[in-house]
Structure 1
Amino acid sequence: MKKKIFALLCAASMLLTAGCSGNESSDSTETAAAESTENSDINDVVTEEEILDSLNNGIVIDEVSGNVYKTERNANPISGSIFCADPTSVEHEGRLYVYGTNDTQQAEQDTVNDYDQIKSLVVFSTDDMVNWIYHGRIETGEIAPWIYNSWAPSIVSRVEDDGLTHFYLYFSNNGSGVGVITSTDPVTGWTDPLGAPLVYQNMPGLENCPAPFDPGVCIDENGTGWLAFGGGTPASGAKVHTNIPKIVKLGEDMLSFDSEFVSIDAPYFFEASELNYIDGTYYYTYSTDWQTRGAGWDYEGISAPPTCSMAYLTTKTPLETASWEYRGAYFYNSGQNEKGESGLRWGNNHTHFCEYQGTNYILHHTLLLEELMGGTAGFRSMMADYLPMDAATGEIPITAASRKGVAQIKLLDPYAENSGAVMFTSADIGYTAGSNPAAESNADGAWIYVRGADLGYGASEFTAAVKGKGRIEVRLDDLSNEAVAFIEFDNADFAKVRSTEFKQFDGRNHNIYLVFSGADIQLRSWQFTKGEDTLRPEEDISSTETAYETLVISAQAENPGPSPSAVLEMTKDGDYSVKSSAFASESEVLNLGFVNTDPEATYKVYMKSLGLETETGMIEIAVNTELDPTSTSANGLENGWKGAEIGSVVYGTEECGLVAAETTISWIGYRLALMVNGEEVPYTSITYNLSISGLTFE
């Protein structure tokens, strides 16, 4: 049964686990987002008399949504509901604005991600690196109706003679060129100054650049703009030295050229150009290709970059081709890390690095959100990790994508008026249309989670600008905790509503949950009122983080891809269920899972059963096996290397079990087939039901 990825943006599949009876699963197909025409600033001035007191109609929120994909412990991906990719960023008035390709627009078409429906970009911003505001879509296709598509943006800003900050946002016009739109606001007001592409196929000087896309732009210390771009396969058949990527000096207007196009010799070049100017040095970064590394590598003393990794070159004189120095790979493909397979899926690669508040970050994308949703259509999600650049030498050691992401750099101010769209993660939350959208609930018990707020003065009231009918509860630190405040309302239009009371609580740093009673409630803004005159004792910013250990369970499926991995974040001893990424129903499952080896592990893993998702529901097979994460040999379930007799039962029973079956793959003994009453039943994911004991934290 083909899963509809866009439906998964709004609700998870409800999996009813049974024994071999195979209860059917129910997919919610309700989609989010009634369009809203109200897009005014969150800081609308409202007098005391215009604030409404909360109703008290006795609405009860007895259940909360479990349709959450980004966990409350990991900062990646940036968004738990929006598919987006190819990040770029700019800092403005203390906030970091991040822009990306709008994969969600393709997901709305219920297709695989071939990118051909994408004619918009997305915008997020943050000032703490973990709580992000979704600012909505830049409708590139409406702003510049001549485009084919808009992918892979790159942005810079500069204060111009009019005293205003001007933003220049370059984007790929699919693979055929580069367009540019401009604004004096990082979110809205975009216009198309040229009415045509800035770069196009076969323009003079681009004879060896078959796909002049994926722009990367920077501005140097003199205020001069530079643009790099390129992609495709060379007509010459060259593999290592294609000389396809180009760099050009931009004119004073940032909309024209002030030099010839110059080639960059980027070994194993594929796509994803980016430019940075750091301390007098130009950094050109790009994605290497998928071909096997071998003969032809001629860089003495430096290794060839891993497959589809990110690599970089540097220079002081960008228009001199020979001056560009290849420095090596700095970022693995998402499917790989220093230990080998990362547990994330392999995919295309596109990065952007930036310095924000004194720390170097790498923005990139993976397929993580789609994996967590159980999809396989290729929809991507933007991520943030650390970039360990040596400021003195410019060296960048190779690193990899992580689920954990980056730490919070400042606490959120709950006494300021905050956007309703600010969040760390959420469940069953969508957004209204337009720029600076409001958050909107899609189901009963929907919720927003905000990480790390500084409630140093306690609280006496909670006030929110809301639209709709229902109740929003404020819960601190744990979703299951009793509400400290609530508002009830019945508004046809946005109105500010305040709580009638606020329960006392201890401590200063808290995580905030905003829980919605039902669907179609819109939240534009919220804030707390200080409840005390004396500031409470300071707490470390890490006080809102949850300690956990990560357990990765890696299985293997072939013919066709991707192999299933499941990631479990363990916070305490007890029972857990964790679902693997999905694989095609025709895949041949060759092993059922190995846990990651950790010689320092104090915990034990007892695998109780496996849940196999079939077209008609989940089927559970008993296992009852202990795995040892400190071992390299006792940490795996049954697999096709163990020499079982074809037709023998591996787990379960003859009536309902996993059986060693014949395989088309020559290098292994057998595959693991699910047999029910003598018939083979295809399955598309594995849920591991297990118990953890002996877990400790430093």
Structure 2
Amino acid sequence: MPITEKHIMNRLYLVAGGLFVFAIGVVAKLVDIQMVKGETYKAKALQKTERMFTIEPNRGNIYADDGSLLAASVAKYEIRFDANTVKPKVWEEHIGPLCDSLGQLFNKPSSHYLQMLRKARANKNGYKLIARNVSYLDYARMRKFPMFRLGPNRGGFIEKHRVVREYPLGKMAARTIGYERVDENGYFTRVGLDGAFGFSYLRGREGKRLKQKSAGSQWKPVGFNNTVEPKDGQDIVTTINTNIQDVAHHALLAQLEKYKADHGCVVVMETRTGEIKAISNLGRTEEGTYYEKLNYAIGESHEPGSTFKLMSLLAALEDQVIDTSTVVDTGKGKYKVYDRIVKDSKWGGYGEISVAEAFAVSSNTAFAKIIHENYKERPEKFVNRLMNMGLHQDLDLPIVGEGQPVLRYPGDKGWSGISLAWMSHGYEVAMTPIQTLTFYNAIANDGEMVRPRFLKEARIGGKVIKEFKKDVINSSICSRENVKKAQQLLKNVVDNDIGTGNGLYSANFSMAGKTGTCQKNYVAKDPDKLAYISSFVGYFPADNPKYSCIVVIHEPDKSVGYYGADVSGPVFKSLAQKIYSNSPVVEEITSLTPKNEGLEGNYGRFYARAQEKLNAIPNLRGMSAMDAISLLENMGLEVEVKGNGKVKAQSVKAGTHTKEVNKIVLELS
């Protein structure tokens, strides 16, 4: 069929129509992009070239009770240079002075930096490293250097900021000071005080900063200022005393090394307030060295052994089934309960002895007989009494991972006919060291049980925003009469010639406490697996106690020794001795202070007595400046102070008669 003019025109109309529809579509799309989805596409474009980055705040610091740093957040900066953003005129004018400033700051020749930056500019390097781990003060100086002060867009100055946690005490008390970490999946690991109080005080609030993507795919800040400034976390002041912590750490370490033990812990608590003054946890490596491996004091619940005899004793005293003068026949050191036999450590036993003597010598047979025979018809009565004293509950500590106590009830899984006898001397029950210490501290505190406390206050700058007070768990765990009996029996353990702790006795200062030796990993067919837990828990001074303390050492080398008095007791004594020797004024003050008044931060009550009776200069080392000045001035002396903190030296020797002194100079740490 021949193509006519009409056919040609129809095809032209069809093409024109198609082009018209296409044009309408293009216009519609442009309108959609421009008017409807314009902001969306603009945001996507900006997202590829500009992005808001998070700025981590400085985490709050953690302080000891005297203001010493335990953990601090320190800003570290990585400084880089973008050679592509600097104009030729700026380069020529500022490159020399900039290199001089860098050389002066980092103690290198100016020529070193001149060669480095010229090479970066020649290679069009947009991200040349200048320095890593720069402190905030040096970073602030660098921002003001020639060229750098013009900022990232004109001066090529690029900084990358990170916050690191530093620990001035090193690994000492590391598990208690702790940390808070987030892995790549966003999972939080919280350890110690840093982990416990991260959310409530230490974390702070994140900031925001706009950054722009350069041609070299590097993200660089837009200007010096942040879009949202980060808010630093609050500081916390702990109850930890660095001097006592140091003594506890090294005393424990020496004993672990001597006995080649697997691990151990020490906790020192202030009797009246429950403040934890020291807590050390050391575990053994394959190489035989020790480090803060786990928080055994808080997290490890285990059979306490003979230290539990105090709990059994008080239960029996409260139920009036015995008195301390009650005579118990221990036979020849063996007591059979069904098909099991309880044995004493002394071959041949102790014969007939009083309850008081049984406690002093730590007779297993005596306590098994007392508890089994007086409660076998109503075993729930014994357990209920222990529960009334709170031994079935944890301490609800803020630190994550507190071990749970084990106190079975008749009918529970694991309960049997021998349970009473075995519970009486610390088996078939479990407690953490800090739970055991809290109970003994209640005895030292005339029956008032206080919760162990790790914080004194939270601060913003120097302003206190929250103060943490003493927290009473139980105002009276037992009768006042039985508390006094228990206190005397604990003194006898150390003071009495027959007491298991009599080797720790010192005429220079008094202590009260209880030894404990507990078997673990016992398998009748494999005696080589048998290991021991050695403990000593108590308080000092024995009258008007200032501190309570527990020492627990696991799996000492049996060939060297394993009894609590030999392994753990010396750590306790060393602590008590060194705390006394560092603060001998406490003994002098104690003798001047009525037992019911206490010493805590309340020196004013005995100033008058001190002025009358103390006629010699005391050893003031370790005292706070305020307390030392007040004490000396009330003794009629003129005082000059140099420095800040606690007393580290005094111009007049301790023991000098006050009549020979007009003025004393104190040097503070």
Please state which of the structures 1, 2 yields 135, 88, 44 when Cα extents along the principal axes in Å is computed from it. 2
Here mean count of other Cβ atoms within 10 Å over residues 125-132 has been calculated and equals 16.9, so which of 1, 2 was it run on? 2
Source structure (of 1, 2) for helix-only ellipticity at 222 nm (-39500 (n - 2.57) for each DSSP H run of 4 or more, over all residues; to 500), computed value -10000: 2
So distance in nm of label points 7 Å out along Cα→Cβ at positions 261 and 477, computed for just one structure, reads 2.1; which one of 1, 2 is that? 2
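All of the numbers you see were taken from the coordinates with simple rules; none came from a lab. What you see is a predicted model, and the numbers here were worked out from it, not measured in a lab. Cβ atoms are built from the backbone, for glycine too; each structure is taken alone.
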